[in-house]
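Colleague: The following blocks contain the structures, represented as C-alpha cells.
No value in this document is a laboratory result; all are computed from the given coordinates. Quick caveat, the model's predicted, so the values are computed rather than measured. Cβ atoms are built from the backbone, for glycine too; each structure is taken alone.
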Structure I
Amino acid sequence: MDYQRILEEIYREILPFAREGRAADYIPALAEVDPDQFGICIRTIDGATYCHERADVRFSIQSITKVFSLAMALGCEGDALWRRVGREPSGTAFNSLVQLEAERGVPRNPFINAGAIVVADVLAERFDDPEGRFLAFVRSLCGNDAIDYDDEVARSERATGYLNAAIANLLKYHGNLRGDIERVLRFYFLQCSVAMSCRDLACAFGPFADHRAPFVFGDVTLTASQVKRINAIMQTCGFYDEAGEFSFLVGLPGKSGVGGGIAAVCPQKYSVAVWSPRLNGKGNSVMGMKALELLTTRTEESIF
C-alpha cells in the first residue's frame, strides 16, 4: 500500500474544508493556536512511518490522553474498574451533568469528562506521583522522553474549568470520587495538557493497533484481551455524541481531542494520527474527520 501517495492525495482533496469550523476558544490557551494547520502520520505495525504536512508540530492532545489513562487504570485495577465507570456510549455531550446526575454518579464511559475524572481519581489513589507515572508511561509508548505537560494549557483549563469542577463535586456527592477534589482536578487538567505531534501520537497508538504483541510499557502491562477491549470502547465511545458518525464514515477505533487531534488504529495494520485545530459542532476536527474518512475509503482498510 502506497500510504505516502494516499496521504498527499487526501490532503489535496480536503483543502476545500480548510476554513470550516473553529478552534476551541473556550480554553484561552487553545484559542491562541494558529487554526490553519494540518498534519497527519501513519505508522504501520512493522514500524514504517508516513507523514505529510505538519506532522512534527506538537499540540495539546487533550482528551486523547484518556486512552492512556484508561490503559494505566485497567492495568492496575482490572475488571474492578468497571464498578466505578461504565462502557456504554453517552449519547450526550462530553461534559454533561444531566446524565451523571440521572445515573447517580456512575459515568457512562471512561472517555466523557466524568469518566476520565474517575479514572484520574483511581490513578491518584494508586500512585504517590500520578503525574510522573502518567508522563513516564506516555513517553515509553512513543519512545520520546521529550514529551511533557504544557503548564500554560493546564493553568488555562483550570482557570475556566467550572463545569469540570461541578462534575467532580457531583461525583464526590455520589461517593465515586475518593480523593481530594482539587488534587484530582489538578492531575486531570495536567494530563489533558500533554503536547505531542502526529508522529508521536501515531507511535504511541501503535501498541493498541497490534494487540498480538506484548503490551508492556514501564510498569503498565495489559493482556491482548484488555487491549482489544480498549479498542472496543474507542470504537463506541471515542467521539462522544458523534461516535456513531465516525464509526459509520471511518470504521476505525479512535479518540479525538478538542485540541484538534484524532488518533485511530486499524488493527494489525497501522495507527494513524491527524491534527487540524478547527472543530465541528461536536468538538471534533473537521479536516481530521474528512482525512480519515478518505483514508479508509482509499485503502479499503477498516474493521468492517
Structure II
Amino acid sequence: MINYQEILDKIYNEVYAEQYRGKVADYIPALARVPVDKFGMAICTIDGREFIVGDAHENFSIQSISKVFTLTLAIDKAADTLWQRVGREPSGNRFNSLVQLEYENGIPRNPFINAGAIVVTDSIFEGIGKTKNNILRFVRELSNNQTISFDEEVAESERIYGDRNRALANFIRSYGNLNHAADDVLDVYFHQCAIPMSCIDLARGFLFLANKGFSPIANKQILNIRQAKRINSLMITCGLYDAVGDFVYRVGLPGKSGVGGGILAIIPNQLVVAVWSPGLNEAGNSLLGTLALELFTTYASNSIF
C-alpha cells in the first residue's frame, strides 16, 4: 500500500525549499493580503483514509473551484438544456476573455471559463437568496462541514472589481443566453467564488468524482457514473484554462484551479488530492501547487496515464 503521508511530507520539504513562490491575486484586495508562504495539501481516499501536511486545515477562498460544485448542480437539474447553452471545448484563451464570446455568438466555450460559469449559475438560479442557500447546503453536505459560509468581504471585492464579469454577463444576455437579470446572477456568482474552504474540506467534498458519483462523506449518490465521468473529462480538458495542456503534461490528472491558490485533482477510483499555495504563475494557477501535484503523481506513480 502506498504511504501517502510519507509522500506528502517529502513533497512539503521539497516545495518549501523553493525560493520563488509566484504572486498572489492582488486584483482582489481581500486575496492580496494572504501570505505567499502558505502551503497545505490533503488527500482523501474513497475507502476513508485521510492524509494532510502543512496548512491543510486553513481556509482559503476557493474561487473558480466553486465552478465544479455549480456545474454538478446544473447537470443534475438542467442537463437537457445546459449543453445547448455552454460548450465543452478547451478555450485556449484567458479565463475572462470577451473575444471568443463574440466569435461564438454568446455561447461560452466551456463551463469553467468565467462566461461559461456565469451561464451555469444562471441555469440553477431560483432567486438570489434561494440559489445561494442551495449552493451552501450542497457544499456543506459534500464536505461534512456545516460551518462553511460565504466570505462577504471577498464577495464585495468581487463585486467592486468585477467589471469584466459584468461585461461578460451582459454580453451573454445580449445574445439571449442569460435568462435572469445579469446583476442577480452575478451576485450569486460572486458569492460562490467567495466560499472559504480548506484542503481537507475540498478533498472530502469532491470524493464523489473519484467514486463514480457516490459521496462516501454524504453517503449518497450525487451523480450517476456517466455524469461523474463527464465532469472529470471536462476538468482534464478545461480545468486550468489556457494552461491546461501544461498541467496535464506535468501532473496527468483531471484538475480544477482557483486564483485563491487552490488546485483540486482527481484520481478516479482512488482518491482526491487538494493543494493550496496562494502564489500564482502567469496563467493564474498556483505555482507551487502545480509543482506539488507533479511531484505527487511522480512519487506515487498514480497518474491516469
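Colleague: Matching task: 13.2, 39 is the computed value of Rg and Dmax of the Cα atoms in Å, for residues 57-96 alone. Pick the structure from I, II.
Modeller: On the way: I: 12.8, 39; II: 13.2, 39.
Source structure for this number: II.
Colleague: Something else now. Between I, II, which one scores greatest on distance in nm of label points 7 Å out along Cα→Cβ at positions 33 and 273? Write down the numbers at each step before the final one.
Modeller: Working: I: 1.2; II: 3.3.
Evaluating distance in nm of label points 7 Å out along Cα→Cβ at positions 33 and 273 on every structure, the highest lands on II.
Colleague: Of the structures labelled I, II, one was used to calculate mean count of other Cβ atoms within 10 Å over residues 17-24, giving 14.2. Name it. Please list the in-between numbers first.
Modeller: Values: I: 16.8; II: 14.2.
The read-out was computed on structure II.
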